Structure P
Amino acid sequence: MLESKIQAKIIKRFTDAGYLVIKLIKTSKNGIPDLMALKDGKVLFVEVKRPLLGKLSKVQEYRIKELKEYGFETLILTE
């Protein structure tokens, strides 16, 4: 399955759970996760990868570590 289709499923799941989901297309920081989900004053970052084939780049690994150090919850999801 294409990553875009997986992403659409994840967006729907979070939206159905009451989150405002923003797809991060172009940012000033390389490696930022694909999605930002907002709910009740909480920010959650989501990186979407294809099962078995998807692998984080070094800059994505760095950025996820950085976000976690700032106290943000960050998920890597395949479905």
Structure Q
Amino acid sequence: MTKKDQRLKKIYDEFLDFLIKKLIQYEDSQLIASTMIAQALRLYKSTLTDKEYKEMLESVLKTSKTVRPFMIRTLH
């Protein structure tokens, strides 16, 4: 695993821990998910060009069919 892969895994795991804490605190998976998407889109919009932003959104749509749900069914 490369150093970049290690950093990505660490960030992913930290955000997952944060997500679980918020789900326990607010008990509303859609509220948490919509807030996270809104913040992520703002971050992308702040750091990407308009062309890059559009390409990122297209990439998200293309890969959305391969997203797997959490195994814990109590999230929704």
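The value -25500 for helix-only ellipticity at 222 nm (-39500 (n - 2.57) for each DSSP H run of 4 or more, over all residues; to 500) was derived from one model only; which of P, Q is it? Before the final figure, lay out each step's value.
Details: P: -10500; Q: -25500.
Answer by label: Q.
In terms of distance in nm of label points 7 Å out along Cα→Cβ at positions 15 and 31, the structure with the greatest value among P, Q is P.
Look at distance in nm of label points 7 Å out along Cα→Cβ at positions 7 and 63 for each of P, Q: the largest one is in Q.
Can you tell which of P, Q yields 87 when volume of the Cα convex hull per residue in Å³ is derived from it? This figure was derived from P. The greatest value of mean count of other Cβ atoms within 10 Å over residues 23-30 among structures P, Q is that of Q.
Since every read-out is calculated from the coordinates, none of them should be taken as a lab result. Note that this is a predicted model, so its numbers are computed, not measured. Cβ atoms are built from the backbone, for glycine too; each structure is taken alone.
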